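Undergrad: Each in structure tokens, the structures are laid out below.
Any read-out appearing in this document is the output of simple, stated calculations on the displayed coordinates, not a laboratory observation. Source: prediction; values computed, not measured.
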Structure I
Amino acid sequence: MAATISPLKIPLPDTEARLVHTRITDTQDDRLWVDHPECNVARRAFSCLIEPLAGDLVLLAVDPAGGPGHVLAVLERPGPQRADLVLPEGGAILARDGEVALRAKSLRFEGREGVTLDAGRLEVAAVSAATTIKHWQGWFDTLEANAVSIEYAAKTLSSKVGRLLSRTLESFRSVEGLDEIRAGRSRTRVRDDHRLEAGHITARADGFVKIDGQKIDLG
């Protein structure tokens, strides 16, 4: 005896969402109030990165089960065309009057080949900063720097300048090894006392030697 088995067909509820156009009337926390007779409360879909504002024309997915709908996209925005591109976990890209700002707990830029910044004016403000660079090159027309305290360490420091002007209230220098100065001409002016102490002193001149003073003590 042969038996015939037919598949059991169970009707499924209608779960297909309908897409409609509607306006945002108000926003409160993560809820969006929309002007639609079938759905008056909605939430921003995870794929909708632009933060909806009151007055926006949006694409709304109506929940067939009667639950809150989901705003899939912002279609039009009346008034100022500012926008907040909201990213997961609190990050955002803010657009205001032609200016773009990145807002996040922390930012990281990665470029495998390089990162280039081209701006008419660059401003950096930070509580603290640390840089690790193997090779640094810089070109400046003018350079101005103000600091309360500067401390640096280098194995070798080499500088080439056309003219060096230095003004300090007090200056202290300690050299463990050789301190050598080579100059075409040298002049030292001291307003008050000038003392020179050394284990041995050698003074040599190819030409004229002059010592002038009101009182000279030798020995």
Structure II
Amino acid sequence: MSDPLRAPMPGAESLTDHLRDRWSVSVFEPTHTLDDTEIELLLRAAQWAPSAGNGQPWGYLVAPRGSATHDVLLAHLSRGNSGWVPRASAVFITVAQTAPDPDGNGPKWPTYSYYDLGQSAAHLTIQAAAMGLAAHQFAGFDHAAVGEALGVPEWWQVMTGIAVGVHGDPASVDPVDAEREQRERIRKPLTEIAYAGGWGQPWRR
């Protein structure tokens, strides 16, 4: 059942549950953990996303809470993310291949790598929702420092983090982080994003 505080504005009522009820949790339960089976299932969802020419130009650095990879990420979080990200059960750091490797191997169309990685990440978050988990994607960390510390090759680009866990108690965190839980869920109207007949000419049903 949808959380009434998280119900999106009118227009999303007919979407599939995992899309309609999706929201970016900022308060995670700090004692919850993900086991290897759950992590693998999330990665399988990402693995089977659509990919131009089957190039699969995506990679993930898996950072369960308490791991060495997690410690590296925490050391380079932005101030705004340093309060809530550490509470998540795990973070999946997304990486896109944007150029061929030294042997010339890489995606057929590197300019599509960001698009493909985005689809892969979306699949991971929807799988998380199907598993009763919450996800929050973020970009506020020092990408270069994390990439260097974790040995990411220069033909790959560190992009974002996906924090995954279960929703915690807003009363147990700093009010600034808890406030994120109360933000209204709105989107631009379709007239501003969907056009027909030419750019700027709104599509209408």
Structure III
Amino acid sequence: MGTFMPSWTLENADETAAAHKYTFFKSPRETIALVKPGDVVKLIFVFESENPEAPRAERMWVFVDSIDPNGKFVGRLNNHPSWIQDLKLDDQVAFDASNIINTEHDDDDNLVERYIKRCFVTNRILTDGARVGYLYREPPDNERDSGWRFTANDESDEYMEDSNNLAFVSIGAVLSKDDSFIHLLDSPEGSSFIFDVPTQSFVELNEDE
């Protein structure tokens, strides 16, 4: 008989967090060091499926049974999978710190939570790879909105009038493309800045400019 190969694998969350530090939260190692048997931790189970509606992964909690001196964890699944067919509640799961994305000891002081509020940004930045050239902050439209608006500053009036060229995303999603303006994000409503090419820095604009 051949060896049974599960349909799922555990995501290396260290790599994902390093590539998407403003939009993907992973418990830091010092927090993971607080985990002990009896705690629960969250892992990402990446799986294959022939169902076109299926996501690429399920995020599920695992009850920690043991941790060896080398930092290897053994636990039991603490959720009922919605999509993965060959995994069920209480199945044993072996993993390490690189797979853990959440613990019971996490707090909200992290980059993802800090920049989770929404903003409007043009697709010149979000999909075309242009740098932020102009940003301003207006009164937010709702409680999810930061009030920040970002453009490359080379968009035409016609471009800006087409709503398909704008996206309403987290500030973190914009920072993932370009974080050169991060030091400006505590500026109050009414603030506006333009990127000055000769000095390679952002310059604040007065209201009449």
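Undergrad: When P(r) over Cα pairs in 10 Å bins from 0, in percent, for residues 132-195 alone is calculated, the result is 8, 37, 40, 12, 2; to which of the structures I, II, III does this value belong? Before the final figure, lay out each step's value.
TA: Details: I: 8, 37, 40, 12, 2; II: 15, 30, 29, 24, 2; III: 19, 56, 25, 0.
Computed on structure I.
Undergrad: Cα extents along the principal axes in Å computed as 73, 39, 33: which structure among I, II, III?
TA: Details: I: 135, 60, 26; II: 52, 51, 31; III: 73, 39, 33.
Checking each candidate, the match is III.
Undergrad: To which of I, II, III does the computed value 29 (relative contact order in percent (Cα under 8 Å, 6 or more apart)) belong?
TA: Attributed to the structure labelled II.
Undergrad: Still on this structure, please answer the following. Which structure, out of I, II, III, was Cα extents along the principal axes in Å, for residues 28-83 alone derived from, given a value of 41, 21, 16?
TA: On the way: I: 36, 22, 20; II: 39, 26, 19; III: 41, 21, 16.
Corresponding structure: III.
Undergrad: Looking at structures I, II, III, which one was helix-only ellipticity at 222 nm (-39500 (n - 2.57) for each DSSP H run of 4 or more, over all residues; to 500) calculated from, given that it came out as 0? Present the calculation step by step, with values, prior to reporting the outcome.
TA: Details: I: 0; II: -7000; III: -2500.
Among I, II, III, the structure yielding 0 for helix-only ellipticity at 222 nm (-39500 (n - 2.57) for each DSSP H run of 4 or more, over all residues; to 500) is I.
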